[in-house]
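Nothing in this text is a laboratory measurement; each read-out follows from the coordinates by a stated rule. This structure is a prediction, so every number in the text was calculated from the model and none was measured. Cβ atoms are built from the backbone, for glycine too; each structure is taken alone.
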Structure P
C-alpha cells in the first residue's frame, strides 16, 4: 500500500494538513538537539522529509533513514539526490526487527509510523534498544480527538473527505480509507506515554499540534 501511494505521498500530506506537516516534522527534528553526539535513525522515513529536517537542524550528524517500502525509498533517494543531502543514508529495514546493534544511535525518530505497527510495544522496544543511554526516542503521529464538537467535525473530514481526496489525487481510495481507521484503533497520547515508560523510557513528555490531532512524544533512554 505504501509503495502504491509513494509518488503522491508528499502532495497528499500537504493537502491533508494544510501544509502544516513540515512544521510538525521540524519540531520533531528539533527535539533531538538535546541528544548526545552520534548518528540519528529516522524510522519509517518514507520520502525522507524528516530525515532531511534532521539534517537541517544539525548538519554535523549522520542520519540513517530506514523504511520497509522500497517504493518510498526510491522516491526518497531521488529527493536526496536533488537536495545533495549526502549525510543521509537510506536502508531497507523492518521496524520490528531492526538490523542495528544495541545503542547504535543518539536518537531514533519516527513520523506517522506507530499506528501501522503490528506490535506497538515491540516496535517501541526496538527503538529503545538501538538508542544509546541518554539518547532520545521521538515519535510523531495522528491521534484520536475527544473534544466534543471539534472531534465530530474532524471525524467527518478524516473519514469522508480524506478518502475522497485520496481517490482523486493519489488514485487510491483504499489507502486513505485505511488511514483514519488506523487512527481509530490507535492508543491515546496518555496511553502511548505510559507504554513508552513501560518499556524503559524516562522523562516522557508530549506536545500536541493541529488542534490536538497530532501528538509528539519524547522519551529519554
Structure Q
C-alpha cells in the first residue's frame, strides 16, 4: 500500500531523516518506535506532505506522493492524526468531525461517514454538541481519530497518540487503535510507549537518530534484549 525508499528530510540545515525505507501493507498495523527526537514525527509529516522530502521516493498504491500537495495526499486515502491532537477547541465535537470531511468526496458522504463514526465511538455522539476543548484528554484523542476517519481513509497515520495521557487513559487509546483496526483500516503509528504499541501492531521499525536500525514482527522486537533494555526499562 505505502512504500518509502531512501527518504531524506529535514528542517533548514538540520537533516532529520537519512535514507529511510519502509513499507506498510494493506490491512496491517505497523509501528515506528524510538526515543524522543529520533525523527518519528518528521517521518509522518513527510508522508502526509507537510514537510517535503529532500530525496527518495514515496508511493501510495503506485501514486507518487512527492509530486502532490498535502490536500491531494488526503485524497489518495492517507489521513493524519497529529501529535497533540490539534482539535479546534472552541468548536463542537460534531463541527470538528465536519472539518475532517473537507474533501469533495468526503463532503458528498458526510451523513454516511458521521453515522459510521458515531457507531464506532458512541460517546462522541453523546457529546456531539460539547466544545471539543472541554473534553478529557482521552476523549479528545477519540475525537481526533474520529475526525480523521471522516475523510474515508485507507491508511491512518497516528502520531504519538498516548502522549500526555494518564496510564489508564493510554490503555483506552490503544483500545481505540484496536477498534479502528477491526474496522479494516490500515494503521501506521509512531509511539514512544514501546511496550504497549508492540502489543497492538503486526510489525515495527526502530528509528534511531533518523535512521532505521531494526525492523521485523512486533513480537520479535518486543523480545529483543537490546530493545527491552533501551526502551522498556527491562
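Figure out for me which of the structures P, Q the number 15.1 belongs to, where mean count of other Cβ atoms within 10 Å over residues 92-99 was derived from the coordinates.
The read-out was computed on structure P.
Ranked on volume of the Cα convex hull per residue in Å³, which label among P, Q comes first with the largest value?
Working: P: 106; Q: 117.
The maximum falls on structure Q.
Given a computed value of 3.3 for distance in nm of label points 7 Å out along Cα→Cβ at positions 12 and 84, which structure among P, Q does it belong to? Can you show the working numbers first?
Numbers: P: 3.3; Q: 1.8.
The read-out was computed on structure P.
Work out which structure the value 25, 18, 12 belongs to, where semi-axes √(5λ) of the Cα gyration tensor in Å, for residues 100-211 alone was derived from one of P, Q. Could you put the intermediate results ahead of the total?
Numbers: P: 30, 17, 11; Q: 25, 18, 12.
The value was obtained from structure Q.
For the read-out relative contact order in percent (Cα under 8 Å, 6 or more apart), a value of 20 was computed from one structure; give its label from P, Q. Show your work: numbers first, answer last.
Details: P: 20; Q: 27.
Of the options listed, only P reproduces it.
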